[in-house]
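Asks: Alright, structures below, take your time with them.
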Structure 1
Amino acid sequence: MQNQPEMLACQVSIKATDYKYLDHNSYVDCNDLYLFEDTDLLDAKGTVNKQTKADIKKAVAVSKTIVVRHKKLILAS
């Protein structure tokens, strides 16, 4: 991924110190979308803060792998 800076720009770092449900620092990959059911969210450990959400939106906005239609839906949320 280091050879592809445009892909690296779509990785959002989230720190375990900001989220008590994380055991270690992690990344949100904003290069690909994954299909899920609403019920999959029932087991969610928690939500992301406003800054992380803003960082995710920035990463989605520059993604070259997410189609425009899906970008618009994510950015409007």
Structure 2
Amino acid sequence: MTPEQALEEEFFLGLRQLEGIDLARIERDCNGAFAARADALRNRISKLESQGLVQFEGGKLRLAPDRLTVSNEVFVELLG
């Protein structure tokens, strides 16, 4: 698995969990792949957050509870 694929897998699987993902851990563990896409990912996260699709809670990024049914669309937008 490439670093890029590992990063995408972290987001895809992590956001499917109700507790969400720890971006600081992902940045540390997938440093090269995250660094290469950091600005784009942060911009996409900000856009999704402003649309109410994702939220930060306790330092973790997660799907907004009322948006779980549109998770695939969020993944496409985030990793697109």
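No lab work stands behind these numbers, since they all come straight from the coordinates. Values in this document were obtained by computation on a predicted structure and should not be read as measured data. Cβ atoms are built from the backbone, for glycine too; each structure is taken alone.
Asks: Suppose helix-only ellipticity at 222 nm (-39500 (n - 2.57) for each DSSP H run of 4 or more, over all residues; to 500) works out to -9000; of 1, 2, which structure was it derived from?
Replies: The value was obtained from structure 1.
Asks: Another question about this same structure. Looking just at volume of the Cα convex hull per residue in Å³, which of the labels 1, 2 belongs to the structure with the highest value?
Replies: Comparing 1, 2, the top value of volume of the Cα convex hull per residue in Å³ belongs to 1.
Asks: Looking at structures 1, 2, which one was distance in nm of label points 7 Å out along Cα→Cβ at positions 29 and 61 calculated from, given that it came out as 2.4?
Replies: On the way: 1: 2.4; 2: 1.4.
Label of the originating structure: 1.
Asks: Between 1, 2, which one scores greatest on mean count of other Cβ atoms within 10 Å over residues 21-28?
Replies: Top value of mean count of other Cβ atoms within 10 Å over residues 21-28 goes to structure 2.
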